[in-house]
Structure I
Amino acid sequence: MPQFPNILVHAIPGFVLLIVVEIIYAVKLRREFYEIKDTATSISLGLGNLLIGIVTKGFILLFFTWIYTYRFFTIPYNIWWAWVLCFFADDFSYYWFHRMAHSIRWFWASHVVHHSSEHYNLAAALRQTWTGNLTGAFIFWAWMPLVGFHPGMILLMQSVSLLYQFWIHTEAINKFPKWFEFIFNTPSHHRVHHGSDLLYLDKNHAGTLIIWDRIFKTFQPEIYTPTYGLTKNVKTFNPAKVAFHEWINIGKDLSKPKGLKHVLSYLFNAPGWSHDGSSKTTKELRKERK
C-alpha cells in the first residue's frame, strides 16, 4: 500500500503563524476577532480532534481498504486525472456529509462543536469534533473505494479539503472577484454558514466548491454580518462540555417520549425537533416566520 503524507500535521506551524498574523491584524484595527478563553477552547478541541484522529483514521483506513477489495474499477493513484476525479468526488461527498450533519441530529451532535464559537476567526476553524469519526461520518465517503479510489487517496483528499477550509474562517477578508465567489467557497460564503440568523441557518455547506450549494439550492449570499454561534449557545469554555453537550442533550431528550417513533425522531430527525413543540427545527421556524 502506498504511503501518503499527513499534511494536516505538517500544516500546524502554518496554522499557528496565520492565527498570530490575524490577531495582530485585529489588534491593529481594534477589531474584536478573538477572545482568549474562546480561542483556548478552539485550540484544545483541535488538538483533541488530532489525537483522536490518529486512532480513528486507522480504523477508517482499514474499513475503506476492506471495501476497496470489492471495488468495481481500479482508479490508478499515479496518474494526474485520477487526482482530479478524486478531488471532485471528495468535495461532492463532503457537501452531502455537511448538509446531512445539519439535517440529522445524530450527525449534528458531533458537528455542532464546530459552530459553538460566537467568534469567527482562524482559531475557530480548529474547533473540531471529538466524536465525528466514532459516530460514522466517514460513511459518506464509503462509495469512493467501492468505485475504485485508493483509500489513501481518499484520506489525503479529505485533508486537502480541511486545509482549504481553514483559511476561509476569517473576517479579515471581505470578498473576492465575482468569478471566484461563484465557483469557490470563500470567507464571505462560509461566514453565512456560521451565522445563527434564520436567513443563514443551514446554508452554504460547501467544502471547496460553492457550486454544489448553487446546484442543490442551499446557497445564500452574505447580505449582512452574521451573528455567529448557535441559536442557543453553550455558554461554556470547557472543551469537554463543548465536545459532548449535544450528546448529553440527546440523552435527556430520549427520557421524555414514549414510543419508538419519538426515540428515532430525537436521534435522526432534524436538530430542534421535539415531540411537544418545545423546540423547533429550522424548517419549522421559517414556516412560522412566513
Structure II
Amino acid sequence: METVLRSRSQTVTIGADQPFCIIGERINPTGRKAFAEELRAGDLSRVDADALAQVAAGANMLDVNAGIPLVDEAALLAQMIRRVQDVVEVPICIDSSVIEALEAGLAAYEGRALVNSVTAEDDRLEQVLPLVARHDAAVIGLTNDETGIPATAEERLRHARKIVSAAQDYGIKPQDVVIDPLAMPVGADTEMAMATFTAMRMIRDELGVNMCVGASNVSFGLPDRPTLNAAFLPIAMACGLTAAIMSTADICVRSARAADLLLGHDAWGANWIAAHRARQAAAAEAASAEVAAPGAAAS
C-alpha cells in the first residue's frame, strides 16, 4: 500500500518499497518554552528557521503543531501552516488534538495533508474521520483508546483493525490510514521497544498498512538520545515501519538512509551516495569560508 501526500509542488509517497519517510518533529512548542513564548507574541520567525533547517537536514515532510495553552490554536496553526508552505516545498503533517484546529489547518493547507491523529476511541473516530474524508487527507491512527496505551502487541493490533475498519466506513481507504504502534520510552520499561517491534510485525503481516511513530519517544529521559533513536530506526524499519516523526539530527537521518540501502529501498545506493557527496560539498564550502574569513565562525 502506498500513502500519497502532496504540497503545492511536491509529492511524497510512503510505502514498504519506498525510501523511509522522515517527518521533521521540530515545529512543535511542547517542551520549548522560548518558542512557545515567541508564538504567543506573534513571532513566527523560528517556524521559518526550523522548517528550512529540517528540510536541509533531510526531512521529507514536516509536522506542524501549535499546541500552546491560552491561545487560539486554530488561528495559530493555520498561520503556521501558511508560513511553512511559503518557505519550503515539502508536504505537511497537521498535528493537533483539537478538532477546530485540525479543521483550520486543513482549510489553510494547499495539497494533500497527513492528519496527526486519531485514536481508537469511538468519539474521536466519529469526530476526526469525517474531517479527514472531507478534505481528502490521510490520517495517523494511534493504537490506544480511552483505557490508555496497551501493554501488548495483540491489543495494539486490535486497535489498528478498528481504526482501519472505521476509516473505510467514511470512505477512507486503508492506504490512507497510517498506523502508529506507539514507541514508548525504554527508560521507563526496557521491554517496551520489543512490544512495539512485535506490534509492527503483526500490523504489517495482517493489515499491510503503512506505519509511523514518534521515534524520539523511545529515548525520552535517557542520555545520548540521538544514538538511541538512531539505533531504533533500522530495527523498526525491518519490522515494517515506513515513516517516523523524528529528529533530523545527522546521526538519525544517516541511520534511516543507511537502512534504506540495506533493506533494498535505495536502488544502487543512489540516495546514499548523493547524500554523502552533498555532505562533502558542504564541508568543503564551510572550510573555504573559514579560510576566507578566519575566526568568523567562532564569532
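Computing FRET efficiency 1/(1 + (r/R0)^6) of positions 5 and 173 (r between Cβ atoms, R0 = 25 Å, to 0.05) gives 0.95 for which of I, II? Mind showing how you got there, number by number?
Values: I: 0.35; II: 0.95.
For FRET efficiency 1/(1 + (r/R0)^6) of positions 5 and 173 (r between Cβ atoms, R0 = 25 Å, to 0.05), the value 0.95 is produced by structure II.
Taking relative contact order in percent (Cα under 8 Å, 6 or more apart) as the criterion, which structure among I, II has the greatest value? Mind showing how you got there, number by number?
Numbers: I: 23; II: 18.
Top value of relative contact order in percent (Cα under 8 Å, 6 or more apart) goes to structure I.
In terms of Cα Rg over 2.2 N^0.38 Å, for residues 157-268 alone, which of structures I, II is highest? Show your work: numbers first, answer last.
Numbers: I: 1.31; II: 1.10.
Max of Cα Rg over 2.2 N^0.38 Å, for residues 157-268 alone: I.
Can you spot which of I, II the value -15000 was calculated from, given it is helix-only ellipticity at 222 nm (-39500 (n - 2.57) for each DSSP H run of 4 or more, over all residues; to 500)?
Details: I: -17500; II: -15000.
Derived from the structure labelled II.
To which of I, II does the computed value 1.8 (distance in nm of label points 7 Å out along Cα→Cβ at positions 141 and 245) belong? All intermediate terms of the calculation are to be shown ahead of the outcome.
Working: I: 2.8; II: 1.8.
For distance in nm of label points 7 Å out along Cα→Cβ at positions 141 and 245, the value 1.8 is produced by structure II.
Since every read-out is calculated from the coordinates, none of them should be taken as a lab result. Note that the structure is a prediction, hence the values are computed from the model and not measured. Cβ atoms are built from the backbone, for glycine too; each structure is taken alone.
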